[in-house]
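Engineer: Some structures to go through are shown next.
Please treat every number below as a calculation from the coordinates, not as lab data. Owing to the predicted nature of the structure, the values given are computational and were not obtained by experimental measurement. Cβ atoms are built from the backbone, for glycine too; each structure is taken alone.
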Structure I
Amino acid sequence: MGAGDIIHTPVKVEKLAPTAKLPTYGSAEAAGADLSASLDLPATIEPGQRLVVPTGIAIELLPGFEAQVRPRSGLAAKHGITIVNTPGTIDSDYRGEIKVILLNTGTEAFQIEPGDRIAQMVIAPVIRGAFAETDELGSSDRGTAGFGSTGVK
């Protein structure tokens, strides 16, 4: 593989509902695959409200991978629709339905139609920490300075 080549990993997808759609990539180099709402009827999210939206799919990832559920930038920019727990993590051993917790941060009600693209899913490798208790941590320039201490606004 050369620089810039896209790596593919198999992902099994089970449709749990007749309205379910398989994830799809919007372009040849898109990192996130679109997830769609698996609804029988339209649903409305009022300003400041949350709604758990089913996708009608479950996935099987290879061990050592996760799926991250992230907001769609167009929904966020145009309507203030985001995901509460972004990124949502789908572990490789989870076999339940993927659901997306949408939040309306906008000023107007937002209607989700059956089949609307509501989120994107990114497949990523997992690196786990090997935690070891210690009595002392090494020093650093930042030390214990917390939120906002790096001067970045």
Structure II
Amino acid sequence: MLMLLITLHLLSAVVWVGGMFFAYMALRPAAVAVLEPPPRLRLWEATFARFFPWVWLAVLLLLGTGLWMMFAYLGGMKSAPYIHAMFGIGLVMMALYAHIFFAPFKRMRRAIVAEDFAEAGRRLGQIRQLIGVNLVLGLIVVVIAGSGPLF
């Protein structure tokens, strides 16, 4: 059971953090280089509409498997400091993601439907900044997880 929990936990982190890395470091520069704002904004809306359900699944699995492992295998909240660090940073990341989804992403979608591309661009800028913060936090968690007890 522990192996299944670890596998689901790691795969969820890879999907979320890897997806943010791809979007930030590859898709964004490519989209800016070849697309004008209206089709670029539509590309981002379509991309997020496909990626965000995976992030919701990743968030649920990360939280569920992390708590399960913490309490069933690691003795609860008295676990090692690196577990506290991953849990705390993970909660911040989840809150940032929920904000992205329920605020700027929803507003960006409404602006695109209304063809208010200036407003949609502002909202995409907010999303970009928040994803940048979440990406850095996610990479920090990867380092913490990889170093484990050495942390």
Structure III
Amino acid sequence: MSDPITYSTITPRLGLPMLFAGQSQKETTVNEALWQIDMLVGGAIEGELSSPPASPLAGQAWLVGASPTGAFAHHEGDLAAWTDGGWRFISPAPGLRVHDRTTEAMRFYDGVWRIGTSPALPTGGSVIDTEARATIAALVQLLAEIGIISAT
């Protein structure tokens, strides 16, 4: 399914459609904006896919991966959410953050999607500082627990 409607006037940051003077069927524009807000506020994705899942549930969203196919074609890097009306796509704006349920970490967009990964814990060396290693391990664990970095 292609994008349902293209809007000529949109908000500068999130690309939400705006009403225009004398517009008929205002509910179409308002409902589209509400779908997009629903996708972005407290945003979470199920993971990253290059082709649509077989049986999505309304409200589920994915990050469209490289070389997308099917309904995801031409939407690489966009967020795709399944709604009662089919797929809705949002092109990310710099600063957008979403929680990735697969990696249990935040993804952030600054021109490309990024995700923090856990650094390797310290090993080796001629002097072993067990307190420093324990502190570093605790910090890495905490960053993973709050979703700043992925534990994998």
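Engineer: Supply the structure label, taken from I, II, III, corresponding to helix-only ellipticity at 222 nm (-39500 (n - 2.57) for each DSSP H run of 4 or more, over all residues; to 500) with the calculated value -1000.
Structural biologist: Working through the options, I get structure I.
Engineer: If relative contact order in percent (Cα under 8 Å, 6 or more apart) is calculated from each of I, II, III, which structure is the one that comes out at 16?
Structural biologist: Structure of origin is III.
Engineer: Taking distance in nm of label points 7 Å out along Cα→Cβ at positions 73 and 97 as the quantity of interest, name the structure among I, II, III where it is greatest. The partial results should precede the final answer.
Structural biologist: Details: I: 3.1; II: 2.0; III: 3.7.
Comparing I, II, III by distance in nm of label points 7 Å out along Cα→Cβ at positions 73 and 97, the maximum is at III.
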